[in-house]
Structure P
Amino acid sequence: MNKDLKNRYFLLRHGKNIHQTEKKGILYNWPDDTPPCELIEEGIKEVQKAGENLKDKNIDVIFCSDIFRTRQTAGLVSEIIGLEKDKIIYDERLRDINWGIFAGKNEKQAWDFYNYELIKKINLAPPQGENWIECQKRMILVLKEIEAKYENKNILIVSHGDPLWLLEGYLRGLDPKELIINNTRQVLKTGEIRII
C-alpha cells in the first residue's frame, strides 16, 4: 500500500440485483433505475454474509453511496454488526459511474463508443457522463475528507464496482491507466469485501 492512511478501510460492493441477473448487460440508469433498483434475494444473502464477516471488525462508521441498492446494503450490514443507523453517512460522490447517454441501455452500445478499448474510458467520457479519471477523483475526495476527520477508525465504504476499483487502485498507488496496463481490472463482486 503506497498511501499512509490514518484509518483502516473495508470496501464493500452492494449486493446482487436484477442488473446481474435478468437485466445483465443493461447499464444502470443515472443515478438509479425508476423504480430504484433493489437487492434480490441472493443479493440480500450476500450482504448478510458480508455483515457476518464484518461482525468482529469493530466498524466505527459506514460511508455509503446514496443510491437505494447501496443504502439497502449498508442498512443490512449495520443491523448485523450492531452499528447505529446514525453512523451511516450517505454521499452522492460514492455513486456508480455515470454512463451518460448510455444509461439504461445495452452495455454493448457503450463499449461500441469506446471501440471496446478499456484504455479510452480513462479520459473519454460518454456524452452527459463521466470517465474513469473523473469518477476516481470524486472517490479520492471522499477518502481525503474521511482521513482529515477521523483517525484510528475502522471505516466501511459501501459503493459500486467501478468506483471501488478506482479507489482501491488509488490506494495502491495506481492510476486507471496503470490499472489497465497491469491487467488489474479486478472489480469487486457483488457483496464482496476488500480490506485496505
Structure Q
Amino acid sequence: MKEKYMGNKKIWLEKLRNTRGRKNINIDIEKAALLIIDMQNYFLDEKSHAYVPAGEEIIENVINLTDLFGKNIVKTKHIDSRERNNCMLRWWGKLIDESFAEIDPRITKEGIIVEKSRYSAFWNTNLNDILKKWNIERVYISGLLTNLCCESTARDAFCHNYDVYFICDATATYKEEYHFATLLNLSHGFAKIVTAEEVQNEKSF
C-alpha cells in the first residue's frame, strides 16, 4: 500500500513553528544551488525492491524547482563502492543494482552529476569544490531519502559553512515518522525548513 503523507505538510510546519528552522527565513536563490539527491530509478522504479512510493509525491516539485536555479544544479547518483570493508554493504547486505542507478528520466534539466558512495554527497566527492567554484553560499536540498542521504548531506553542508534550506515537500522517504524526525532534528541545529512553494515565490518571513 502506498503511504501518502505529503498531505500532512501543514501539521509538520505547525509543529516546527517555534524552532530556529522556521524563524527568520530569508529565501534567496542568488548564490544558491539546488541539490537533487539520489532521484534514481533504484528508488523511483516500481520494479526495484527499494521503490519509495512517496517519491511520486515529490517529483513534480523537484522538477519545478529546477527551473529556478539556472545552471546551479547538482544531481547526485549513489553508486556503491565495491571495496571489501564497505560499511554500507555491511549495514544493508546488498549493493545498489547498477541497472537502476540512472537518474529518473523525468528530471530533464541539465546539471552537474556527482557520484557518491556514502549517505552524504560531500563524503569523498568533489561537491564542495563545485560549489566553491560557483561561489555558492546556500544550498537547497531535495530528493531521496529524507532521513539518510538528504539529512546527511544537509548536516555536512552546514559543517562546510553553507546556509542550508531543506525543502520538506521535495524530499521523501519510506515513512512519515522518519521524514518528520529529520525535519525536527535539522530545524533545531542545521537547516531552515521550507516548502517548494515558498522557494518558488522566494517568500521570506
key: relative contact order in percent (Cα under 8 Å, 6 or more apart) - highest-scoring structure of P, Q   = P
query = So helix-only ellipticity at 222 nm (-39500 (n - 2.57) for each DSSP H run of 4 or more, over all residues; to 500), computed for just one structure, reads -11000; which one of P, Q is that?
reply = P
key: Parent structure of the calculated result 16.0, given that mean count of other Cβ atoms within 10 Å over residues 4-11 is the read-out and P, Q the choices   = P
request  = Using mean count of other Cβ atoms within 10 Å over residues 92-99, single out the structure from P, Q with the greatest value.
outcome  = P
note = From the coordinates of one of P, Q, FRET efficiency 1/(1 + (r/R0)^6) of positions 100 and 148 (r between Cβ atoms, R0 = 35 Å, to 0.05) came out at 0.65; that one is structure P
request  = For mean count of other Cβ atoms within 10 Å over residues 52-59, the calculated result is 20.0, so let me know which of P, Q that is.
outcome  = Q
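Readers should treat all values here as calculations from the given coordinates under stated rules, not as data from a laboratory. Given the structure is predicted, the values throughout are model-derived calculations rather than measurements. Cβ atoms are built from the backbone, for glycine too; each structure is taken alone.
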